[in-house]
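Listed next: structures, encoded as structure tokens.
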Structure P
Amino acid sequence: MAKMAPVELRRLAVVGARARLVELKSEMASLVRAFPEIGRAGGATAGAVVVRRAKPGRKTPMSAAERREVSERMKKYWAGRRAAKSAKK
């Protein structure tokens, strides 16, 4: 396949995206005709139950003692990694 200039490639991508958008809008219209309740304002969320997921990570900040324990544990971990690396050589 011949190489295309980035400008031409982008132009063709835009043409394809527009065509796909027309297809999607047509599909949406047919779905709304089949299920009129989803086309009403607020209809999609009126009967839906929203489930919020908890954010990952710690819920409370670490105390100084916890930070110290983590620090000691990681120092030991990395010392072991360095020792293993130097043993391989």
Structure Q
Amino acid sequence: MKKYILFLGENYYPHGGWKDFHGEFNSVKEAKRFVEDNSTFNDNGYKATISWAQIIDTTINKIVLVYSWQWNEHTLRKEPGWREE
């Protein structure tokens, strides 16, 4: 197993657990790039938009980064972004 694993999904139809697992990566940068390059994903034959993602460091069993739609005070709308957990 690689050091980082990625879980992602959409808020409307989360599957939970391993069904939200979308890969393992050697670096946080690789996992972030996967999310950013794949703003949509195949969800049982349907095209779904990524609403959230979690990058987990398997050596410490902790979430290190979270991707979600957040309120932007400057644009006054929700926008996707990363934050440390």
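For this structure, a couple of remarks:
- Here distance in nm of label points 7 Å out along Cα→Cβ at positions 5 and 77 was derived from just one of the structures P, Q, and that gives 5.3; the source is P.
- Answer label among P, Q for the case where mean count of other Cβ atoms within 10 Å over residues 21-28, calculated from the coordinates, equals 14.8: Q
- Across the set P, Q, Rg/Rh (Cα atoms, Kirkwood Rh) reaches its highest value in structure P.
- Structure responsible for -22500, with helix-only ellipticity at 222 nm (-39500 (n - 2.57) for each DSSP H run of 4 or more, over all residues; to 500) calculated and labels P, Q on offer: P
- Structure with the greatest value (metric FRET efficiency 1/(1 + (r/R0)^6) of positions 29 and 61 (r between Cβ atoms, R0 = 30 Å, to 0.05), set P, Q): Q
Since every read-out is calculated from the coordinates, none of them should be taken as a lab result. Since we're looking at a predicted model, the values are computed, not measured. Cβ atoms are built from the backbone, for glycine too; each structure is taken alone.
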